[in-house]
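Structures are listed in the sections that come next.
Quick note: the coordinates plus some simple rules give every number you see, no bench work behind them. Small disclaimer: the values here were computed from a predicted structure and weren't measured. Cβ atoms are built from the backbone, for glycine too; each structure is taken alone.
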Structure P
Amino acid sequence: MAPPHGSNQPSTYWSRPHLTERLLEVVAAAGIDLRTTTPDIMAPLDQFHGGGKGATRALARQAGISAATRVLDVGGGLGGPARMLAVEYGAQVTVVDLTPEYLHAGAELTARMGLTSQVTFCYGNALDLPFPDSSFDLVWTQNSGMQIADKLQLYRGFSRVLRPGGCLAQVEPIAGPVQPPHFPLMWASQPADSHLLEAETLHDIIGRAGFRERYWDPAARFPESAPGTTSMTSTIQHLIMGEHLPAIQAARDRNNAEDRLRTILAVFERP
């Protein structure tokens, strides 16, 4: 899950003061040593997006990541997927996000895990990425475009920062055949803050932005994550959404049962 990027200012919807301190308290309560922990152990606390670590691994397999891959994780927030890509694939990952609390917490976790040489954090807007043309081999994004209305500008920006032959790898909620969705959603408490498209419409926009399809699954599903090896007093969903989480989960279950929300998993190439 990524904070919104539709303006140049952080959204109060996602802002969470003292997030770093709260995360570290949960880590300590679970008996986790950040110097030796793994992405699997940390996943309940840093994979804040639909599908969890299963979605991250499924996308990585399709994206063909290697140790030579320069990755831009757009809306990467706390950096859970970025650290997984660094540890398991050896990739160099830059996380760009618009919410300072997420960037601070992500940078702190990364430093304590000894991964600062592979994972860096940058404040920036997905609609105006602060990087030169052709800077990356892969643009990676998980659940980051739901609150962005101007999808064409978003994907044109992705194309601009990719080298020729580079790829876009994405997991993203989309509108199902039954509309509208029930609210609240994880990223929006009301319809005005959610900008989902149906699969065909989104596919067309990505093509208009200059991309060529390599892999497209418009109804992706991910296995349930196995129970962790440590006892978490809370998950990142609880820490971020707090008392609103039960209503969000209830709406999610209704949306899934009634086919109002789906998820794409896709890889596109910039020619």
Structure Q
Amino acid sequence: MIKVSVNGALGRMGSTVCDAVISDTETELIDSVDFNSKEQKTPNDKPIRTNFDYLSKDNKPDVIVDFTNREGLMNLVETATPLGIHIVSGSTGLLENDYKFLKDISNKYSTGILSASNFAIGAVLMMELASIAGKYFDYADLVESHHENKIDAPSGTAISIAEAAGSKRDKNFNQNEAEKQTIKNTRGGSLGGVQIHSARMPGRVARHELVFGGLGQTFTMLHDSIDRQSFMPGVVLGVKEIVKKKELVIGLDKIMGI
């Protein structure tokens, strides 16, 4: 059994991860953490602590799953990785220097860290397909929408999709330059020529729609996560595979063998 702890166990994603770990026959949920905890417990009656101060060489999980934020992940890594605890994280908003730090500390302690912008299998496949299609079209627009409490825009997944779309091109996508913008910023942001538009509203979990445009045609890719359960097969797969790794792995696609 792989012993698993969840960082952010009381959050929307964290509580869903707890249920998924409990349901899987190869994983065991042990003490978890949420800084908002008031002596609450997980569904299998394990303590939810307010921090990871209790961790030690003799008292630790095999893997900690993290769905908090950039600061939460970086603090967790500094505490857990020196103890040989593997990490699976869906926290986004990381900076270039953060990835360098994750790589260095993972190598130093020969302990696997998985950082992925999305754990939905369909979203990962969308990135792969975008990388194939991107070189055949001149224009690309990406519309992403999430729940109203998401703190970053665009989403980490949107950034990954845009990067994938341009990964096999030798130049940026073309862009329409509006002669007149009657409302500022209506053309959205841009990454490698991909125009990105972010929507935030109740009722959404995650939607990404990528439209390629060429002469006389468009090609549309759309992925919807209609429930947080959509991420759980990828999370559990990540837990089972990261214990075999001794380095930083960026993206679930590497775990899937894409």
- prompt: Where does the value 1.30 come from, among P, Q, when Cα Rg over 2.2 N^0.38 Å, for residues 29-180 alone is the thing being computed?
  reply: Q
query: Computing distance in nm of label points 7 Å out along Cα→Cβ at positions 133 and 189 gives 4.3 for which of P, Q?
result: P
query: Out of P, Q, which structure matches -0.29, -0.37, -0.68 when log10 I(q)/I(0) by the Debye sum over Cα atoms at q = 0.08, 0.09, 0.12 Å⁻¹ is calculated?
result: P
field: distance in nm of label points 7 Å out along Cα→Cβ at positions 85 and 205 - structure with the largest value, from P, Q
entry: Q
- request: Using percent of Cα pairs over 15 Å apart, for residues 157-212 alone, single out the structure from P, Q with the greatest value.
  value: P
message: Looking just at relative contact order in percent (Cα under 8 Å, 6 or more apart), which of the labels P, Q belongs to the structure with the highest value?
response: P
query: Which of the displayed structures (P, Q) returns the greatest value of mean count of other Cβ atoms within 10 Å over residues 69-76 on calculation?
result: P
